[in-house]
Structure I
Amino acid sequence: MQVFKFGGASIKDAEAVRNMSEILKRFPDEKIIIVVSAMGKTTNALEEILHLKLEDLSIDTAIQDLFKYHASIIAKLFENDEAKTLQLLEQIFEDLKIKLAEIEKSKYDESYDSIISFGEMISSSILLEFLVKERFPISKIDAKDCIRTDETFRDALVDWEQSKKLIKKVIESEFTQNQFAITQGFLGGTKHGKTTTLGREGSDFSAAIFAYCTNAKAVTIWKDVPGILNGDPKKIKDAVLYQELSYQEAAEMTYYGASVIHPKTIKPLANAGIPMHVRSFSSPEKGGTIIHDCKIVHEIPCIIIKEKQSLITFKLTDFTFITEALFGKIFEALNRHHIKINMMQNTAISFSICVNDDLHRLDQLMNELKNDFSILYNKGLELITIKNCNDSLVERMRADKEIYMEQRTRKNYQVVKGV
């Protein structure tokens, strides 16, 4: 058993979907669980639709555009035989409209999960129909019935024991006659049948969950890059490919914001000793990067650029020192609103944190703490982290834009900058 994950870029259009099927044909003797993200930029489109709905603005054009995008993919994949799949798409969009009519503004996180989850439901349905047409022995698994979570909407916690039981039961049934099973990334479900999500870009984590719960031989993440590099090749011209990484080094890179892997992905794989491959869907013959239990330690600098960041500074106006009790109040509020710190720094009378831009959660946080602190807020920034830094690279990263916060340790450097 192996687990393959295909992200939005790898199934963004008909050509990409056909390429995915060609990749699957390269593994004729393997049983494979296929975990898929929403197609292309569908998640962003659904977020915009939800935003419009919550602002009482018209969503008709946005929904129509999203429908047309998927319908055009279906038309190219099925040519003159698209009627059945198009009818399926129409039904899913009718369900989406019903859900949009039911959302409650006071339950933003729950509404988010119920709406955004449609992206993966659409992609898995279209891909199943196409792979059946191509004569793949395949069935579909509903991730909401397999990955059991709590009700922490938008960043749900996995019930590993229950999920393992559910996944094992489904896998034993589905793979009796089939070689493949396709399922949705990013999604889970509560014991009461509510849809949850595992955090933005959480499909990698879904693949790790299925691998852990089935004791899979390996996980492969198919990406639009040749593997894991020491920098984003779109921004760092001389980026170098890592042939292999230890679980520990990969986990550290994801902690600092390396977008090629979801942060929660490594732990379950490391616990079970399951290797993970990161490979290029455009060059599937190449090996890419393997993450496994090894002793390799890389000394070359690694540059991680995390965009869409906010900087929040909490100050005391009467020049009182920030005590442990006041730190505790801030951290308790951060935990309550499910906000993760990417970088922090304190002085005697102030405490600054760099976090992901999340207007809804940050507004709630600042409203809760505004009576205790004077709060300064900057958004639309970027956080740059250099592992194994050197002086010339630090100066290069400091150039051009305004610096809001920075710090350096023996090996690492971080800076929050304007864009």
Structure II
Amino acid sequence: MELANKMLHALEHEDMVLAKKYFDEVVQAGTDEEQYYLAEELFALGFLDETEDLYELLLAKYKDEGELLVRAAEVALEKDDIDAAQDYLEKVNKEDEAYIESLLVLADLYQMQGLFEVSEQKLLEAKQIAPNEPIIDFALGEYYLSQARFASAVQSYQTAVEAGLTIISNGAVSVYERIAEAFAASGAFEEALSYYERALEDKESVDTLFGMGLTAYQAKDYTKAIHALEHLREHDPSYTTLYSYLAKSYEENGEPEKAIAVLKDGLTQDEFNKEMFLEAGKLAVTMRLPEEAEEFYRQAIVLDEEYSEAIMQLNKLLLAKEDYEGVIELVEGLGEEVVSEPQIFWDVSVAYQETEQYNKAKANYELAYPHFTNNPTFLKEYGLFLREEGEHAKSQEILRSYLELEPEDTEILSLVD
């Protein structure tokens, strides 16, 4: 293995010229074992062309060797050469020890092509040949999870666990975590939490901690959600997805001050997260901090000037404090695509009306009207505006529609003929 190891050492030191020299020597003079060893190492490092060359060299000598065919197929799949991968796999003899592995790789291949039934058939064929092989049960679990067949996924994963398979891919994947994901996706949050706990006992990872926190939040166990997500924040503060759910958990737990502090901390990690600015703005409103809320909303709009939800929330805030000029300034600076939001038409109608720009108010009410024909608040407001503008017939029509929704409003009843 001397030449192979020399090449790997050169790669480690980023000496590509020397690495190429040793690679050529392995191709020309290396033993079969050395070529196979180097192919495996290079594949793990992502050198697909070199790996392919070595497997082709070996297959020229051992054309029916199943393990080589499967390895070559895996390289082809990594290079998105589906046809080549399929050709390699279909050459594996049913009597070969690598046949089962070839079926698993074929299942992945067919799933990539959207041939889901064929993929399942290959996995079930493998299961029939080796009914007690847990990696096949795991592969079936992966397939069923991808197809949202959660009960089948849980059953397959649990069969793998019963056979002793709890961690695969050198510890990168926890079967307990997969069971938790399947339970959580089906809405069985309590069952999911117990498996997340088992996964964390085996190996603590940021994704498992987040899954635990998210599932606890969905289960309304906010104390457990806070515990998991705070632990994740301590372990990896750059895992920005955690901040929203941690803040929501604190809010639901009756601790809004901690919630908004979490969001502020999250924004130091991801200052371009417009959704987090929006969420912070909404929370500031509930905490009766209008100035902070306005700043959060404006920051969200700076990041995306067409962020309609942030615009509508800011409008709502400005209207509440009767800053009608602020609403008009904001809306008149928007592009047509954003202004087409019905709520924005309504908001600016109110602002124009309050600043005595009645023609503009009327125009925007008319644009908003088709979208709010079942909204009593809008109908009453629009109907009374038309009445003040002297449009009696149209006002009567709108107010009658309003009374169909609110027949007990004596004030409006007295105004309708």
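Only the coordinates and a few stated rules stand behind these numbers; no lab work does. Remember, predicted model here, so these are calculated numbers, not experimental data. Cβ atoms are built from the backbone, for glycine too; each structure is taken alone.
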For distance in nm of label points 7 Å out along Cα→Cβ at positions 72 and 328, which of I, II scores largest?
-> II
Candidates I, II; helix-only ellipticity at 222 nm (-39500 (n - 2.57) for each DSSP H run of 4 or more, over all residues; to 500) computed = -23500; producing structure is II
Here distance in nm of label points 7 Å out along Cα→Cβ at positions 320 and 384 has been calculated and equals 2.0, so which of I, II was it run on?
-> II
For which of I, II does distance in nm of label points 7 Å out along Cα→Cβ at positions 16 and 296, calculated from the coordinates, equal 2.8?
-> I
Taking relative contact order in percent (Cα under 8 Å, 6 or more apart) for each of I, II, which is largest?
-> I
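Name the one structure among I, II that Rg and Dmax of the Cα atoms in Å of 31.7, 103 was derived from.
II
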